[in-house]
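Have a look at these structures, which come just after this line.
The numbers here are math on the coordinates, done by the rules we state, and not lab data. Note that this is a predicted model, so its numbers are computed, not measured. Cβ atoms are built from the backbone, for glycine too; each structure is taken alone.
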Structure P
Amino acid sequence: MKVLVTGSSGLIGSEAVEYYDAQGNEVTGIDNNLRRDFFGPKGDTSWNLERLKRATHRFQHVDLDIRDRDGVLALFKASRFDLIIHCAAQPSHDKACEIPFIDFDVNAVGTLNLLEATRQRCPDAVFIHMSTNKVYGDAPNELPMVETKTRYDYSRPEDRDGIDETCRVDRCLHSLFGASKTAGDIVAQEYGRYFGMKIGIFRGGCLTGPAHSAVELHGFLSYLVHVAVAGEPYTIFGYKGKQVRDQIHSYDVIQAFEAFASDPRPGEVYNIGGGRENAASVLECIQLIEEIGGYKAKWSYQEQNRIGDHICYISNLSKLKSHYPEWDITRSLRDITAEMIHAEEKRLKK
């Protein structure tokens with residue numbers, strides 16, 4: 001099988017490259033390290049590319065910008081793919097307002113380039129689009145909540161399992177990033193439904209793991225682990241540090257992709273994250289890092305929250321599990337945190 005992965009040096013992309021390479025497939029990865037331009041040296045993913053080159057056997061890297069329509073079409077003309085996993089993106093709420101044209105061109109137009117290239121050259125391929133829970137804007141904040149000592153949580157029993165795919169995507173505040181990702185999400189659905197293509201859209205919560213090139217503007221838990229281990233300062237933005245996120249390991253994300261690829265449903269949308277069991281607030285994650293690794297984060301607090309930020313977001317996984325009952329979370333939040341602490345310790349020793 002021929003597999004194409006965009007954003008192949010990033011967290012989810014690199015996990016996909018390693019997984020499908022290990023299965024004996026020919027894997028082509030698109031990545032031009034635009035993350036370094038977005039976030040500076042700490043966002044540089046070249047270390048991960050070099051790691052992939054050492055760890056894989058059939059992986060071919062292509063330095064290509066998904067905004068380059070002619071380049072994308074030429075790649076698809078040269079090679080027809082059986083599976084496309086689209087992870088490339090501008091991923092930051094805060095950065096998007098500084099670079100609105102670039103943000104939209106990457107997240108919306110780049111996605112369209114890949115979808116149309118797939119339709120023209122390999123319409124029977126499975127196409128997986130990595131979307132985000134930010135397509136819901138701040139609508140999840142409208143749910144009734146209760147404040148406890150360390151977190152906010154949903155107050156109604158019917159909301160306990162979190163946000164499902166029926167949450168609206170309009171008439172709310174998104175950030176420009178959320179808006180551009182919503183555009184890509186909707187156009188991917190349309191290619192699935194209008195053209196009958198095998199396209200699945202996965203709206204990620206907090207995706208994490210040791211291959212993350214996390215920065216303050218993106219990659220919450222990985223960045224928190226980094227600053228705690230390195231002894232660097234950390235800033236909590238608003239909500240008293242009680243804002244809640246559900247964390248999912250990149251391995252479990254790829255297993256969900258694999259389940260979809262084995263039985264695709266054209267144009268279907270799934271929320272994907274760690275769910276209730278892997279949900280924790282910023283304060284609780286700080287405490288967990290101290291419990292596991294002994295590292296006490298040097299944090300300070302700013303009252304102003306990030307624009308459009310979720311107060312409590314837990315991914316409702318019911319739809320994904322009902323369609324693909326063989327899939328489930330395999331890595332607990334404690335396991336994920338311990339793995340990232342160990343990886344960060346190794347990096348800092350080099």
Structure Q
Amino acid sequence: MSQLFTPLTIRDITFNNRIVVSPMCQYSASDGMAGEWHLVHLGSRAIGGAGLIITEATAVSPEGRISPSDLGIWKDEHIEGLRRIVKFVRAQGSEIGIQLAHAGRKSSVAEPWNGGKLLTKGGWEPVGPSAIAFDEGYGVPAALTREGIGKVVKDFTDAARRAMLAGFKVVELHAAHGYLVHQFLSPLSNRRQDEYGGSFENRIRLLTDIVRAVKTVWPAGYPLFVRISATDWAEGGWSPEESVRLAGVLKGLEVDLIDCSSGGLTPLQKIPVAPGYQVGFAQQVRATGILTGAVGLITDAAQAESILVEGQADLVIMAREMLRDPYFPLHAAEELGYKDIHWPLQYVRARK
């Protein structure tokens with residue numbers, strides 16, 4: 001029995017296999033609305049057999065978008081378009097989750113293919129823990145007041161409620177890649193002198209506030225994930241040791257799984273990119289007793305299988321390989337000799 005195709009049950013939800021489609025920004029929404037692109041993009045990965053598909057970073061507020069073309073869930077009008085996608089994905093036998101996000105100081109920029117820099121027209125004022133810009137070409141954020149922090153927590157909570165109404169059964173809170181929650185975690189971007197800055201306990205406070213608030217509206221039988229950047233890859237930044245410490249706190253708050261990525265906080269990062277270069281972080285965090293997902297240049301079936309067999313993670317979360325091959329799970333099953341994976345009836349005649 002392939003570990004990659006062994007079901008995993010978290011709370012009341014069972015995933016048919018351990019292959020997860022990572023959140024990947026598409027920059028293809030208008031006013032945050034999910035459209036045909038999102039249906040086809042996410043739906044094709046469900047047809048391809050992924051156990052869990054997580055939407056791209058979905059903004060909890062207009063000012064929380066990275067670009068004007070980000071997917072959103074800050075108003076009730078967003079629910080119906082997302083519900084349509086949820087219904088289709090689940091009909092193919094996959095489960096679907098939503099990543100809730102706020103870009104913080106990395107917001108109000110153009111789409112990557114339009115330069116990815118600060119908008120000169122149609123932009124908005126970014127916010128962050130401190131008035132420190134991410135880099136040249138980005139805006140200097142307004143340091144959030146305590147009232148502003150309260151609004152962020154409420155925005156995440158309201159977004160989780162809308163996610164439930166749209167039919168999602170998994171929520172992932174985005175605390176990675178240099179976006180707002182990660183900005184509070186890292187001393188490189190957080191220079192606050194109040195209860196949200198300075199010590200480890202203070203820097204993680206925004207995340208723990210959000211977790212507690214979201215859990216008041218999120219059904220007890222539905223999993224709650226958190227994505228972190230396990231290291232900033234920069235001197236004086238957030239460290240793997242702090243990630244392990246945070247994992248213990250989140251486990252105590254009944255977070256179910258930590259999605260272990262890295263980087264994105266500073267342009268000064270130096271990342272030793274190589275196949276599976278982030279998998280070790282998932283293994284370190286998993287040692288605390290919490291479930292983990294491994295990401296980062298995972299590109300073939302044997303590699304994915306070995307991560308699970310060696311106990312480095314509980315889920316394998318894949319991004320670019322899933323863009324190249326939406327049917328990776330079907331192909332991986334063939335490669336690993338697993339015959340019981342579900343093929344859509346419409347595609348069975350192509351099965352080797």
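Assuming -12000 is helix-only ellipticity at 222 nm (-39500 (n - 2.57) for each DSSP H run of 4 or more, over all residues; to 500) as calculated from a single structure, say which of P, Q it is.
Values: P: -12000; Q: -9500.
Source structure: P.
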Original post:
From P, Q, which structure was Cα Rg over 2.2 N^0.38 Å, for residues 39-174 alone = 1.36 calculated on?
Top reply: P
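Which one of P, Q has FRET efficiency 1/(1 + (r/R0)^6) of positions 151 and 215 (r between Cβ atoms, R0 = 25 Å, to 0.05), as calculated from the coordinates, equal to 0.85?
Values: P: 0.55; Q: 0.85.
Comparing all candidates, it corresponds to Q.
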**OP:** Of the structures P, Q, report the one carrying the highest value of distance in nm of label points 7 Å out along Cα→Cβ at positions 47 and 111.
**Re:** P
Original post:
A value of 3.5 was computed for distance in nm of label points 7 Å out along Cα→Cβ at positions 103 and 327; which of P, Q is the source structure?
Top reply: Q
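Where does the value 1.2 come from, among P, Q, when distance in nm of label points 7 Å out along Cα→Cβ at positions 287 and 311 is the thing being computed?
Working: P: 2.0; Q: 1.2.
Traced to structure Q.
Work out the source of 1.05 here, i.e. which of P, Q gives that when Cα Rg over 2.2 N^0.38 Å, for residues 159-334 alone is computed. Walk me through the numbers before you get to the answer.
Values: P: 1.09; Q: 1.05.
This figure was derived from Q.
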